[in-house]
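Engineer: As structure tokens, here come the structures.
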Structure 1
Amino acid sequence: MKNKVLMGLAAVAMVAVLSSCGKKPQAEIDATNAAIEAAKVAEAPVYVPAEFAAVQDSMNAINADVAAQESKLFKKFGPSKAKLVTTLALAKQVAVNAGVKKEEVKKEVETSMTDIKAVMEENTTLMKKAPRGKEGAAVLEAMKTDMATIEATVAEAQALYDKGTFMDALNKVKAAKEKAVGINTELKDAIAKVKGGKAAKK
């Protein structure tokens, strides 16, 4: 009888130990979720999307593991706790990386703005030298329309930059710069052909 009582007490003690070891790591989960939210606020989904997605995937996997363990009698949250430590550190690093990338994009927008203004000024000068035959006049009119569109796009990019939406500003200014450079090349080619024709006549 005494042995049975002792065995019963031992079983209860074992269950108690296992239960204490199998406590859901709620504090760690909360801390990691907070770090992921901080990374989101730092615009990680915009500036380092692949890194942010990796953190989210890791957290989703941890949540699935925790849910699976919660359904068991003897819960083992050790592996999940270890993964939470790694994911928490990763989330914090992603927030830092987002800040660094945002600053890089900001500087790239500033450089691109300066570049496109120089190209547009050169285009205006080149248009005065461009051939004005029957076809040339029509082409120049089309270019003037394109130049106006480019200027409008640059203004939009500047407004986005002023708001701090640097990635959107960069995408706009890049597209505008590509068009401006295309016009620049076209104008230079047209002027070079006219000069080449004049030289041949001489």
Structure 2
Amino acid sequence: MNKLIVQMQATVDGFVSVDDPELDWQVWSWGEHWPWDERLKQTFNRTFAEVGCILLSRPMIEEGYLDHWTRMATRFPADPSFAFAQRIVELPKVVLSDKLKASRWPNTSIARGGMLAEVQALKKKAGGDIITFGGVGFASALAAHGLVDEFQFYVNPAAAGQGRGIFDDAPEGVHLRLLGSEPYDCGIVVSRYAPRAVGEFGA
């Protein structure tokens, strides 16, 4: 069965969404100027090269996720750093929504059933692992349903003090197993985790 991967930027104090809209906490906020170091860019691109599907929340795609990366793929067609943008355009995309009547985006389908059933079905039929993008509420819901097989946190060298984390709605906590953690010259640390059962230790 294919894995579901949640990838999100985070602060060092564990927030993926911050309360202060004026706080510039991300080393890169998806613009044309990309100050990540080359090794991290390669890591980021490798992730997209290895997945077979993208799962999106309705707000994420309606707020311009696919429109933005389609423009970037057009602007930088020969730049290997932006190879991931072309992959976003090419990969099949699924939007979880019972509000959208039809897709207006190329290579994108709408899944209108419940999150649990739709994601489980997608894991069985997708042509490779699935990477998902959405807000903190979307990621939290996927985690609460036990659907996430891997968390990839791109931890930025900034603390927010206040905000929301993926596991805020898990009062009993979540047990994780470290898959790998790698620091990069631009200051970001990529930490990868998989869920583990209570009492399960080790890699």
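We did not get these values from a lab; they are worked out from the coordinates using the rules stated. This one's a predicted model, so the numbers in the text were calculated from it and none came from an experiment. Cβ atoms are built from the backbone, for glycine too; each structure is taken alone.
Engineer: When mean count of other Cβ atoms within 10 Å over residues 55-62 is compared over structures 1, 2, which one is greatest? Display every interim value, and only then the final one.
Structural biologist: Values: 1: 17.2; 2: 19.9.
Across 1, 2, mean count of other Cβ atoms within 10 Å over residues 55-62 peaks for 2.
Engineer: Here is a further query. Using relative contact order in percent (Cα under 8 Å, 6 or more apart), single out the structure from 1, 2 with the greatest value.
Structural biologist: Comparing 1, 2, the top value of relative contact order in percent (Cα under 8 Å, 6 or more apart) belongs to 2.
Engineer: Taking -31500 as the value of helix-only ellipticity at 222 nm (-39500 (n - 2.57) for each DSSP H run of 4 or more, over all residues; to 500) derived from one of the structures shown (1, 2), identify that structure.
Structural biologist: Derived from 1, not from the others.
Engineer: So distance in nm of label points 7 Å out along Cα→Cβ at positions 63 and 159, computed for just one structure, reads 2.6; which one of 1, 2 is that?
Structural biologist: 2
Engineer: Once distance in nm of label points 7 Å out along Cα→Cβ at positions 39 and 191 is calculated for all of 1, 2, which comes out largest?
Structural biologist: Going through 1, 2 one by one, distance in nm of label points 7 Å out along Cα→Cβ at positions 39 and 191 peaks for structure 1.
Engineer: Given a value of 1.3 for distance in nm of label points 7 Å out along Cα→Cβ at positions 103 and 127, point me to the structure among 1, 2 it was derived from.
Structural biologist: 2
Engineer: Continuing with this model, one more query. Who wins on Cα Rg over 2.2 N^0.38 Å, for residues 47-94 alone among 1, 2, i.e. which is largest?
Structural biologist: 1
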